[in-house]
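K.L.:
Next up: some structures, all given as structure tokens.
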Structure 1
Amino acid sequence: MTYGKISVSNTRTAILKAAIHLFPQRGYEGVSMRNIAGAVDISTPALYNHFKDKQSLYIAVITDTFENKSELLLQALTGQDKPIIRLQNFITRLSEVLHDDPDFHRLMQRELLDGDEKRLRYLAQEVFGYSFEHLMNLLIELKPDCDAHSLSVIIIGMVQKPYELNPLDRFFPGSQPAHNTPAYITQQVMAVVSAYLGDRP
């Protein structure tokens with residue numbers, strides 16, 4: 001797949017757009033700078049005018065991909081609604097992001113599978129850290145004696161896992177297409193979390 005001839009001013013954007021599709025599909029090791037240059041229809045030396053190496057390009061890709069999503073999640077956590085509604089909004093927004101943006105979901109899975117400590121630390125601390133901290137604070141507000149860190153990880157996992165298991169889940173007895181919609185996943189996760197939190201204002 002190529003993205004056609006592009007103007008100089010749009011070259012960086014086109015490179016990132018191509019890379020965001022290629023890295024989730026093939027993984028970091030499976031993509032070369034030549035692959036990306038070919039997808040954008042520029043020469044490999046021209047690509048190096050924008051990114052000094054594949055690592056710097058990949059960091060730009062995950063930053064561009066994840067920071068936008070992190071901002072959406074942060075907005076859900078910091079609204080003016082009651083705490084339990086903000087938690088529900090966060091779960092809904094995370095589920096929508098995973099459902100609506102397969103490149104984001106695949107890139108997240110790739111990062112977890114690759115296990116590169118430097119990149120994972122960057123994501124945890126520089127990209128998602130602020131949103132994660134707000135989620136922990138919200139859970140403490142709802143249940144002061146909870147283990148906010150572990151509960152935050154569990155909630156994120158409960159939202160993420162149905163999408164990860166979807167290729168297998170559709171063959172399980174009782175599987176229905178509606179089970180992998182954001183609204184249904186939010187409903188199920190909130191039922192579990194609300195039971196743990198108890199009745200909250």
Structure 2
Amino acid sequence: LTTDNSAFVVDSGDGILRDLTKEIGPKEIKNISDVFISHGHHDHVGGVWSFLTYLSVMKKKTPLNIYFPEGCAEIWSIYKAFISVYGHEVSYKINMIPINDTKAFTRKSVKIKPFKVNHREVAADGSSELVPSLGFKFTYQGKSICYGGDTAYCDSLVQMSKGSDLAIIEAGAKDDKKSELHMTMDEASKIGEKAKEYFLVHVPEN
């Protein structure tokens with residue numbers, strides 16, 4: 001997510017460096033100032049280690065802020081392991097910032113509104129449990145992007161999507177297989193239609 005004077009990353013799954021190199025170029029990657037993590041599942045944080053390493057290799061000097069849902073054990077584990085291995089040679093400061101409420105804040109003229117979503121994971125015994133999860137709405141110069149992360153249908157995402165210039169909505173379940181972990185294509189599309197434009201991600205293969 002880039003503006004005239006900012007560069008943010010929203011979730012950092014495997015392939016993040018490949019994608020960033022393609023989109024903004026290798027030299028611009030070190031100018032990224034903020035990372036927003038929606039939840040700790042591997043497809044959303046699996047590239048954090050390589051991203052942090054690359055920034056150090058590129059001799060980043062300015063701080064990096066990492067925002068994440070309070071209670072997200074995965075991102076803390078990645079950070080602590082990274083610092084234990086490379087802490088003596090990291091060229092920049094990493095600020096770990098857990099979010100435990102939905103109060104809006106501003107970074108580099110971008111307003112960020114976190115909101116809680118409803119994402120679950122299946123335990124070994126087959127039961128499901130909620131995981132710390134957030135969506136984010138970014139507003140800059142009157143334009144807004146709503147990013148829902150992974151979630152089942154929830155009212156907070158409906159409200160945040162409404163009127164957004166772009167809504168990025170996950171649709172991880174097939175329409176004939178309703179899930180408490182993800183939305184179906186139909187559910188996601190109905191939410192997306194509340195925005196001016198929408199894009200579906202996490203779409204299941206046919």
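What follows draws every value from the coordinates through simple rules; no lab data is involved. Quantities reported herein were computed from a predicted structural model and do not represent experimental measurements. Cβ atoms are built from the backbone, for glycine too; each structure is taken alone.
K.L.:
Suppose distance in nm of label points 7 Å out along Cα→Cβ at positions 97 and 153 works out to 1.9; of 1, 2, which structure was it derived from? Working shown, then result.
P.N.:
Details: 1: 1.9; 2: 3.4.
Answer by label: 1.
K.L.:
Further question: Assuming 43, 34, 13 is Cα extents along the principal axes in Å, for residues 73-136 alone as calculated from a single structure, say which of 1, 2 it is.
P.N.:
Working: 1: 38, 24, 13; 2: 43, 34, 13.
Comparing all candidates, it corresponds to 2.
K.L.:
Another question, then. If distance in nm of label points 7 Å out along Cα→Cβ at positions 65 and 193 computes to 2.4, which of 1, 2 did it come from?
P.N.:
Numbers: 1: 2.4; 2: 3.7.
Comparing all candidates, it corresponds to 1.
K.L.:
A value of 14.7, 40 was computed for Rg and Dmax of the Cα atoms in Å, for residues 129-184 alone; which of 1, 2 is the source structure?
P.N.:
Working: 1: 14.7, 40; 2: 12.2, 40.
Considering all the candidates, the number was obtained from 1.
K.L.:
Of the structures labelled 1, 2, which one yields 54, 27, 24 when Cα extents along the principal axes in Å, for residues 25-144 alone is computed from its coordinates?
P.N.:
On the way: 1: 54, 27, 24; 2: 45, 41, 24.
Computing Cα extents along the principal axes in Å, for residues 25-144 alone on every structure in 1, 2 gives 54, 27, 24 only for 1.
K.L.:
With Kirkwood radius over Cα pairs in Å as the yardstick, tell me which of 1, 2 scores highest.
P.N.:
Working: 1: 18.6; 2: 17.6.
For this comparison of Kirkwood radius over Cα pairs in Å, the top structure is 1.
K.L.:
A value of -7000 was derived for helix-only ellipticity at 222 nm (-39500 (n - 2.57) for each DSSP H run of 4 or more, over all residues; to 500); which structure in 1, 2 was it taken from? If you can, show how the numbers build up before the last one.
P.N.:
Details: 1: -22000; 2: -7000.
It traces back to 2.
K.L.:
Could I ask something else about it? Any idea which of 1, 2 comes out highest on FRET efficiency 1/(1 + (r/R0)^6) of positions 49 and 121 (r between Cβ atoms, R0 = 35 Å, to 0.05)? If you can, show how the numbers build up before the last one.
P.N.:
Details: 1: 0.75; 2: 0.95.
When FRET efficiency 1/(1 + (r/R0)^6) of positions 49 and 121 (r between Cβ atoms, R0 = 35 Å, to 0.05) is calculated for 1, 2, structure 2 comes out on top.
K.L.:
Matching task: 20 is the computed value of relative contact order in percent (Cα under 8 Å, 6 or more apart). Pick the structure from 1, 2. Write down the numbers at each step before the final one.
P.N.:
Values: 1: 20; 2: 14.
The correct label is 1.
K.L.:
One of 1, 2 was used to calculate mean count of other Cβ atoms within 10 Å over residues 41-48, giving 19.2; which? Could you put the intermediate results ahead of the total?
P.N.:
Numbers: 1: 14.5; 2: 19.2.
Among 1, 2, the structure yielding 19.2 for mean count of other Cβ atoms within 10 Å over residues 41-48 is 2.
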